[in-house]
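Please go over the structures that come below.
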Structure 1
């Protein structure tokens with residue numbers, strides 16, 4: 001199967017480097033020089049992964065991510081020269097799954113795309129699971145068949161990455177996961193730059209599942225080790 005990668009980027013040098021490496025891996029590409037063109041492609045084409053720059057003409061990357069997330073859960077990887085933590089937090093909060101700062105190694109881009117594809121399609125696979133399809137912990141209910149989490153019967157709106165993190169830990173309550181273990185489970189690879197990304201995802205999950213995110217009941221930090229879902 002040939003996957004289609006959408007690249008929303010107005011820097012032609014970056015586009016040509018990505019084209020060289022991604023086409024060599026057998027990916028089909030949709031190249032968009034601004035956010036408006038990219039949005040139209042999303043509406044009319046089957047896209048498997050999106051690489052989105054932040055600073056683009058007509059419709060910036062943040063706005064594009066918001067629009068895409070209204071209708072799609074495909075993996076989104078941000079590529080940006082904006083390297084402040086606040087920029088990363090905003091991109092991930094809006095629904096991006098990963099954030100790469102420029103300049104980047106094209107081989108790392110390829111690796112991250114493959115990881116996102118692998119995890120996304122494994123998550124949506126209909127293959128039987130060894131764990132129960134429905135896991136209940138306190139007020140939370142994880143339904144693996146329908147890929148959703150409910151709290152007191154009300155659906156929680158999670159991004160694909162948030163769902164994968166929460167699903168991993170809810171299926172093994174009480175088990176402590178290090179940052180490396182979490183990323184290896186949800187992405188297949190771990191990079192030192194992923195630390196801040198993970199903290200943002202954890203923070204957003206707490207905002208969605210906890211009554212008081214500053215005093216979490218479910219998603220606990222185990223100081224010096226990692227995170228776990230508390231048995232309730």
Structure 2
């Protein structure tokens with residue numbers, strides 16, 4: 001079982017921002033739990049009472065759209081904090097979160113975070129930086145998903161997954177096995193288009209497919225397709 005001390009050790013920037021008493025308060029208030037594959041972590045409309053930190057596994061942040069179709073907004077990497085933006089804007093969650101695979105997540109009460117921020121500008125700067133980085137990534141991704149064609153969007157999603165989760169020991173296979181529905185949601189396209197385009201990429205020897213497993217064969221070509229849009 002992961003200890004609370006171990007969790008803070010995985011978050012050195014957050015740990016450095018805390019004074020000794022504040023660190024003890026965070027450790028006392030922290031809770032760690034495991035989530036099953038596809039288990040929901042929070043729903044759209046829930047109240048954001050906790051800051052979450054992914055310790056291991058993979059998490060998707062998504063929003064349900066028209067006709068029950070969902071759009072993956074971003075993916076969360078281990079070790080990364082998430083789920084706190086809505087609390088800072090004093091609103092309920094406008095997205096939902098679920099585990100891609102079995103995951104371990106730590107939580108810290110937001111009321112404790114706010115108490116510490118009021119007297120600790122270093123912790124405030126930690127969150128300002130995190131929110132600014134997230135906003136920049138969100139802006140770039142929004143442009144890419146709305147302006148690129150299907151091939152460009154799917155190529156970008158494959159490269160995005162590699163950047164986010166890395167590769168297996170062979171250095172080519174994505175260290176994330178998404179369903180075709182999730183690949184479509186991540187790429188802002190229908191499932192049928194995602195299946196068809198993945199098959200075309202495989203025929204062109206850009207990737208190889210083994211069930212949900214995607215192996216990159218020609219990264220330079222994928223980057224060119226993504227850049228051309």
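Derivation of every value follows stated rules applied to the coordinates shown; laboratory data play no part. Quick caveat: nothing in here was measured; it's all calculated off a predicted structure. Cβ atoms are built from the backbone, for glycine too; each structure is taken alone.
Assorted remarks:
- Given 8.7 for mean projected area of the Cα convex hull in nm², for residues 6-133 alone, calculated: source structure among 1, 2: 1
- For Kirkwood radius over Cα pairs in Å, for residues 62-173 alone computed as 15.5, the structure of 1, 2 it came from: 1
- For relative contact order in percent (Cα under 8 Å, 6 or more apart) computed as 19, the structure of 1, 2 it came from: 2
- When mean count of other Cβ atoms within 10 Å over residues 94-101 is computed for each of 1, 2, the one that comes out at 22.4 is 1.
- Read-out distance in nm of label points 7 Å out along Cα→Cβ at positions 70 and 214, computed value 1.7, structure in 1, 2: 2
- Identity of the structure behind 7, 30, 33, 20, 9, 1 (criterion: P(r) over Cα pairs in 10 Å bins from 0, in percent, calculated), options 1, 2: 2
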